[in-house]
Structure P
Amino acid sequence: MSTAIAAAVCWRRGLGLELLLVRTTGGKRWTFPKGHREPGETLAEAARREAEEEAGVVDGEVDEEPLATYRYPSGAKGVAEEVTAFALRVDALDTGRAEPKRRPTWVGPDEAARLLAERRDSEFGDELAAVVAAAVARLDSTA
């Protein structure tokens with residue numbers, strides 16, 4: 001699968017594994033930081049940049065190997081775009097640098113899956129839950 005859209009599945013370990021979610025541009029739903037690749041960027045670099053712009057991630061390490069791909073509804077009704085997701089370990093976050101209204105929020109994996117499914121068609125909620133499951137599987141194996 002080839003796509004020009006990348007997402008950052010930002011994570012840290014606190015009391016357990018936590019994932020960082022942001023509000024969509026319109027503020028109605030939760031999502032992973034994501035966006036289109038810019039000229040000259042790899043998808044992993046695009047995911048890193050989006051995490052910085054949308055969530056205020058100022059230090060961390062992005063995996064070069066994709067974590068998962070998923071479909072995400074675009075602004076055009078009925079059209080789904082393919083997104084490649086990358087795990088990004090967050091070492092430092094400055095929410096003051098996040099895009100306005102994004103509200104970066106750390107949650108556990110179960111809460112992430114629940115929030116990502118809210119106000120979405122079930123097919124897209126299921127795909128995002130699968131991304132959370134892929135993150136848990138990969139990150140638990142590196143604990």
Structure Q
Amino acid sequence: MEKVVESGNTVQVQYKGYFDDKEVFDQSKDPLEFEVGKKQVIKGFEDAVIGMKKGDKKTFHIEAKDAYGEHKKEFIQKIPKQAVANLEDLKEGQVIGLQDKEGRQFMGKVISIGDEFIELDFNHPLAGKDLNFDIELIDIK
């Protein structure tokens with residue numbers, strides 16, 4: 001009997017991710033390998049491979065809530081300009097890394113640069129977006 005993907009298996013997939021308007025946001029060059037059930041990929045992606053066999057291809061849609069979550073207004077923050085290094089190089093739309101007092105790293109997209117504050121969006125870049133994927137199951141271990 002041919003093996004099918006179940007929780008606990010390590011799988012390899014080739015994939016192409018795109019928005020509803022067909023714009024591609026990511027595509028694998030080498031197979032993506034992950035262990036099913038370990039939350040190493042977004043929930044909707046992990047759910048889609050369960051039951052697949054080696055060589056199977058699948059196209060599926062993931063709503064934002066099962067991908068990177070909804071876009072949250074509370075993740076948009078204003079921080080003092082003096083908290084950011086290299087201000088002279090800063091541009092709207094740029095993604096920058098910040099560190100809090102406990103040493104945790106955060107990535108934020110610069111929304112606006114004011115006289116005293118910088119407004120940053122700490123949502124994942126794909127938050128609030130429905131996603132589509134074409135995948136091929138390359139291997140099951």
Structure R
Amino acid sequence: MIMMNSILLAILGGLLIGLSASGMMYFIGRVAGISGICAGILSPQVGDTDWRIAFLGGLLAGGLLLINLSPETIQIPQDRSTEALIVAGLLVGLGVRIGNGCTSGHGVCGLSRFSIRSLVATMSFMFMGMLIASSVQYFLGGAL
């Protein structure tokens with residue numbers, strides 16, 4: 001029963017992500033890539049920031065709602081130092097900049113448009129994520 005609930009929730013989550021990304025493209029002609037949305041706020045253009053702020057506000061509100069309804073689902077890793085988390089975040093940001101997009105932009109929106117560039121980027125994200133996680137587990141015993 002628990003397995004079936006997990007599968008149904010995963011399908012529902014994927015469906016909602018797909019509908020959201022499709023809705024953004026259809027209604028406002030924008031890709032739902034978080035890095036691009038944030039970049040547009042950091043270097044604003046007239047008339048182009050309201051929807052970006054609303055989108056990010058919705059993401060934050062959804063996270064806060066989840067924390068209040070089911071706090072055990074949002075867990076902060078206890079075996080990672082603050083420094084390691086900061087370095088990881090900076091490396092992800094650097095990768096997003098080099099790859100000209102993030103996992104949501106390339107993995108969700110780009111793949112759904114059959115973009116070869118997004119396919120290569122997503123394969124790179126996945127490969128490097130597996131390589132780094134496996135290396136940390138194997139060579140450092142999972143601790144940083």
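Where a number appears in this text, it was derived from the coordinates with a stated rule and is not lab data. No experiment lies behind these values; they were computed from the predicted model shown. Cβ atoms are built from the backbone, for glycine too; each structure is taken alone.
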Match the computed value 2.2 of distance in nm of label points 7 Å out along Cα→Cβ at positions 19 and 35 to one of the structures P, Q, R, and report its label. P
Which of P, Q, R leads on relative contact order in percent (Cα under 8 Å, 6 or more apart), largest value: Q
Out of P, Q, R, which structure matches 0.94 when Cα Rg over 2.2 N^0.38 Å is calculated? P
For helix-only ellipticity at 222 nm (-39500 (n - 2.57) for each DSSP H run of 4 or more, over all residues; to 500) computed as -23500, the structure of P, Q, R it came from: R
